[in-house]
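Dropping the structures in below, format is structure tokens.
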Structure P
Amino acid sequence: MKKAKRILALLGAILLAGMYVAVLILGLTASPHTRGLLMAAIACTILLPCLLYGMILIARILDNRDPKEKKKKD
């Protein structure tokens, strides 16, 4: 499980680095189509880490739940 987390973290870091490179390249080019692509890349650069953080937070909360405690409350 620890190895899978490391691999996923590495893939996420590579994806973010790729998006930063894409933003840089799209920002430097002056094609009419790059404006929309630049905005999409910037949005993904901001939204993707936020969504991943939220998913990790929810997974951590759901992982700490104990089924025995749930039965005691019922």
Structure Q
Amino acid sequence: MGKDMRTYYFSLQLSYEQCQQLYYAGNNSAVVADESGIRVQVPTKNLRPFVTVTGIKGRFRLIVNEKNKIVSFEKMT
């Protein structure tokens, strides 16, 4: 991983009803707090693949480059 890459870990637990907001027109991002309290803006298109019939639940890892572009976004557990 490059020296200017940053990694954020965060957990989500959202109901299916709460996840419906990820699909609203004009709702292009969500703000989450990582495990150290840093607020990170995540495009909703990156969260949508993890929505199930019960919602979203798990720990995620987000890696961004020096320009804050997503290099990797994955569910850890």
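Bear in mind these aren't lab numbers, they're just calculated from the coordinates by the rules spelled out. From a predicted model like this one, the values you see are computed outputs, not experimental measurements. Cβ atoms are built from the backbone, for glycine too; each structure is taken alone.
Using the calculated result 25 for percent of Cα pairs over 21 Å apart, pick out the matching structure from P, Q.
The value was obtained from structure Q.
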Item checked: Answer label among P, Q for the case where FRET efficiency 1/(1 + (r/R0)^6) of positions 41 and 65 (r between Cβ atoms, R0 = 30 Å, to 0.05), calculated from the coordinates, equals 1.00 -> Q
Next item on the list: Identify the structure, out of P, Q, from whose coordinates helix-only ellipticity at 222 nm (-39500 (n - 2.57) for each DSSP H run of 4 or more, over all residues; to 500) was calculated to give -1500.
Entry: Q
